[in-house]
Structure P
């Protein structure tokens, strides 16, 4: 039976097992422990952050980030629309309302001009959002500087959702490190993984300390269990942090492998009629976490869904580009600022197998399958 070619699978080596074995040998199995402390420190060193809290998921990190900047019921939070639902769900957890912002064509991330216009209009109405959640999509940083400037103009905290962008750069800096709070994900499909897990980072030591407090059930400093706030069970386990430490050691290799995958796809497919690749913005370097293409069916001869279906029949996993959140049934009553570009990218966009453990033979099998779909 032919081995399936999957979109983005975990890529684990030997060092991870060494750290996990150490956790078992020392019986540090429960949440918190030396691997957690070391993972936080090593993560900060890797991306140039000051303080970090290792958590159970990127979603948990975003939930705490929104809570830490004061989001409450009836507040509005601006959020990228072209993203996974986890970027907006925590807004709802807190009883607030997301307002979605369209992307630009340069980076597929939040359009800085649309954000500025929306903030100016809200300011005139006296109803500014409580925060802005900026998503860095598919391994590429958004244009952070003008977005941060727009937020600072109205003293609105910027939360960077860098779940998909670990290892990317923006003007030589890491996305996730320029806003008030940054969050990352180590889900199994990410560029590095801890099976499940996330990280919250900030330049503000007090914010990160508060995040750790809330993530451990908000236990007050008493010998008995005393709680004056509602907390959460959000801390990363020592075992999973050990996996993360091993993964951090090969982050550069994982980025290089995914960029190599992109290069192979680009060389073979970019000249086909109707095929375009997600651009790399001039202000930074993408990890190419996922290689994404758009298909013009009039020029290519097949639309996105026909290609996806034909590849699926050959056990090749592909996925449509994220369906914009303003088109999701659960958010049907939420406002969206424009949205046409995100909708177009969803209708024509396809994510190709991109894992760092794919072989060149795998990549060329995908390439050949796509070429067979072209009828021009």
Structure Q
């Protein structure tokens, strides 16, 4: 089978998480900002789309070259054998990015790449300057960074965070791959209890259940490669069957609570769609009233962070309550995501470690409190 140069894309700060996931799946990787490179066949394209929890997309790197002017860009793109990749009726949208490069106009970069492909295909397919673009979609991507251009084909389609189980959005939920990425930054593997005391629409608890039960996060969805005419359709069917045969029983409890009953109903619906409703104990309870007899587990939460002043005050009261309720649970490792720089002060304890991340465009910190029987002050 043909081997491709592949790469996964991810949110800023999750490169090492995705690299580790790929290593665990058996790939050798090279990492740069926002991308982790690896090699693989069609079967690997299926496997990584199906199994990666924290990545955004899997792309095939088609060509890499230096582009200081539009003639070079056109000629290098024209030079590729597009008929091998795209059928005559292919729909091929081109997305373009240019950063710190001589060719900085993104609309121009996109239209020149598009024109070069159209010109080459009309010549290869002996058409007169017109391509119907009425068939399946082959999403192409041109990225120029410091004058180095990369042309890629996206094998994923809708981003990998779109697992397909989340119906309703409660407030501003965490994206599924972001939630999974947070869990992969903790030691969580399903062998110890997990508590999400501010579960909202349930994403953290659901992703935890998928990890614990070894459920492939891409089980329920289609990918762009399903529409590529040169891609072996049997590979996807086989990989899903194999993934389903590897699902395990839950070993340790997962608790998810929230003060708001209506949003818990949304969380339950999402959990039902993901096939893990029976694996999560949902309960309506305010943080200040929270109690547990579980031990030696992980608490992970995405508490509300008020952007407006009034909301911020109530968020900080909540952080104080969290400190009073959770700080004494010293057998738990605790992980909290928030954009509020006063979090540690309100919580009443300095984090063992904090990690800077971006939730969308919002800079957030992931505060980590490692389990310690002799509570360090």
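Highest-scoring entry among P, Q, by percent of Cα pairs over 36 Å apart, is Q.
A value of 3.3 for distance in nm of label points 7 Å out along Cα→Cβ at positions 39 and 183, calculated from one of P, Q, originates in structure Q. Comparing FRET efficiency 1/(1 + (r/R0)^6) of positions 207 and 319 (r between Cβ atoms, R0 = 35 Å, to 0.05) across P, Q, which structure shows the greatest value? Across P, Q, FRET efficiency 1/(1 + (r/R0)^6) of positions 207 and 319 (r between Cβ atoms, R0 = 35 Å, to 0.05) peaks for Q.
Suppose helix-only ellipticity at 222 nm (-39500 (n - 2.57) for each DSSP H run of 4 or more, over all residues; to 500) works out to -11500; of P, Q, which structure was it derived from? Computing helix-only ellipticity at 222 nm (-39500 (n - 2.57) for each DSSP H run of 4 or more, over all residues; to 500) on every structure in P, Q gives -11500 only for P. Looking across P, Q, the calculation of relative contact order in percent (Cα under 8 Å, 6 or more apart) that yields 24 traces back to P.
Where a number appears in this text, it was derived from the coordinates with a stated rule and is not lab data. Note that this is a predicted model, so its numbers are computed, not measured. Cβ atoms are built from the backbone, for glycine too; each structure is taken alone.
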